[in-house]
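What follows is a group of structures, each given as structure tokens.
Where a number appears in this text, it was derived from the coordinates with a stated rule and is not lab data. All figures in this text were calculated on a predicted structure; none of them were measured in a lab. Cβ atoms are built from the backbone, for glycine too; each structure is taken alone.
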Structure 1
Amino acid sequence: MKKSLKVIALIPARMGSSRFPGKPLEKILGLPMIEHVRRRVEKMGLIDETYVATCDPEIFDVVVSNGGKAIMTADTHERCTDRIEEAARGLTSDVIINVQGDEPMVSSVAIEEVLAPFFQIEGLKTSCLVYPITDFSELNSENIVKVVLSRGNNILYLSRSRIPGKDVDNDVKYYKQSGIMAFAKDFLHEFHNLESTPLEQKESVDMLRVLEHDFSIQGVVSTNETKGVDIPEQISMIEELIMSDPKQKEIFERIVKS
């Protein structure tokens with residue numbers, strides 16, 4: 001992909017996760033989760049700068065002590081997008097990529113995919129990576145945000161409930177939101193200043209604020225899914241996946257040395 005935009009990656013992270021308190025500093029193969037994410041993203045070719053955005057001194061200190069960059073934010077943000085918006089105020093870029101701090105297997109392919117629409121669609125405001133759901137049991141999980149797409153892959157709706165429809169239909173394509181999304185920097189600030197919306201609050205999904213204010217989100221369907229961490233029990237699964245996949249193992253060995 002030809003590089004003509006300045007891209008900054010922001011990784012929101014906080015200790016107070018309701019489902020997994022202290023998650024960013026949980027060790028995965030001896031390395032804090034937030035460091036897995038930061039080190040991977042920092043080495044990606046399309047990223048000009050990488051910062052962790054956090055309200056917790058513990059996370060800030062771990063990142064900085066390991067040679068990374070971190071920005072302290074307010075501890076009042078309920079949504080990750082509001083946290084990265086605050087962190088982005090003092091930065092100069094064309095595009096801000098949000099990479100969730102619980103994506104320890106994030107790949108450069110994912111970053112390239114979510115950025116691609118910005119090189120193809122003039123005036124694009126935001127894009128979001130989505131994955132096909134192949135395990136229908138995920139439709140019942142409130143931890144997974146389901147996505148409905150238009151024919152042009154614009155996002156129509158996001159929900160923690162099973163959508164579309166109450167019954168599983170093998171002829172219907174089901175998708176889920178990833179933790180990777182990108183914003184034109186100017187729109188990120190505009191988005192932050194929009195009034196929070198009823199569906200955003202009801203579903204606890206940031207991006208519904210965009211849709212409720214009549215802006216569009218470009219969905220980017222990717223088959224290069226990597227596993228994130230929602231609950232403590234998934235740590236051992238992530239460790240096994242990293243060590244059993246030659247490519248993932250090579251990446252891990254490389255970032256451990258950095």
Structure 2
Amino acid sequence: MTVNVNVSDLFSIDGKVALVTGGGSGIGWMIAEGYARAGVKVYIASRKEAELEARIAELGDGGDVTAIVADLSTEAGCNALGDEIESRENGKLDILVNNAGANWGEPYETFPESAWNRVLDVNVKGVFALTRRLTGALEAAASHEDPSRVINIGSIDGLTVPALETFSYSASKAAVHHMSRVLAKKLAPKRITVNAVAPGPFQSRMMKATLENVGEAINKMVPLGRIGNPEDMAGIAIFLASRAGQYVNGTVIPVDGGISGCR
């Protein structure tokens with residue numbers, strides 16, 4: 001069989017509509033900015049309006065990005081965000097990136113119940129609630145030739161044992177990975193793919209203190225010798241949302257410079 005491939009078309013996501021939660025900083029903004037510069041109409045959502053607006057101001061005329069303030073730690077907050085997206089986009093959404101997340105580090109002996117509640121509410125329950133709320137919009141935008149996409153942001157801490165005492169965070173990300181597989185099977189008949197990305201160390205608010213304290217040691221730990229950059233994260237997100245990634249479903253893709261795969 002001869003395949004005629006136009007590479008530009010294969011990786012194009014121009015004209016799509018995406019929602020990126022936790023989109024005001026770190027990995028969320030890396031994805032949102034990459035999408036915007038690739039011609040996607042992007043909504044970014046988080047609790048911090050000033051942070052969202054600052055990112056949009058930095059982008060300038062580099063793309064179409066709209067901020068929505070949302071609390072994704074409750075089902076009510078997830079449903080409210082879903083209502084807003086459906087209202088603005090006539091009930092359709094091409095891409096949902098579940099990136100909003102919480103972390104907590106504390107010694108084993110004192111690790112509190114509140115740390116489990118806070119982290120699981122955002123990282124696991126929020127991902128499920130928002131995906132369920134927007135399933136109808138994703139299905140409405142999907143076709144057999146071009147499925148809608150759900151991309152859940154996990155972590156290599158959900159693949160390997162983390163060095164830090166972040167018990168609820170690592171457990172939550174392992175849950176995100178497996179939930180992505182479960183939802184991939186559930187939503188495939190609706191022409192919606194679900195995949196997870198498991199980032200390694202990237203420059204983000206969550207990693208800021210760690211990189212300041214032990215950044216050089218982390219670079220040495222990565223087989224490629226550096227932490228991830230915005231293009232690394234934008235690239236995988238664009239691939240999964242494009243025609244090039246339309247037959248990828250139910251996977252967990254590490255983007256970690258080889259940390260999890262070269263042991």
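A few comments on the model shown:
- Ranked by distance in nm of label points 7 Å out along Cα→Cβ at positions 11 and 243, structures 1, 2 are topped by 1, which has the highest value.
- Structure (1, 2) behind the derived value -9000 of helix-only ellipticity at 222 nm (-39500 (n - 2.57) for each DSSP H run of 4 or more, over all residues; to 500): 1
- Computed 16.4 for mean count of other Cβ atoms within 10 Å over residues 43-50 - originating structure among 1, 2: 1
- Origin of the derived value 4.6 (distance in nm of label points 7 Å out along Cα→Cβ at positions 83 and 107; candidates 1, 2): 2
- Comparison of 1, 2 by distance in nm of label points 7 Å out along Cα→Cβ at positions 67 and 171 - largest value held by: 1
- Structure responsible for 16.1, with mean count of other Cβ atoms within 10 Å over residues 51-58 calculated and labels 1, 2 on offer: 2
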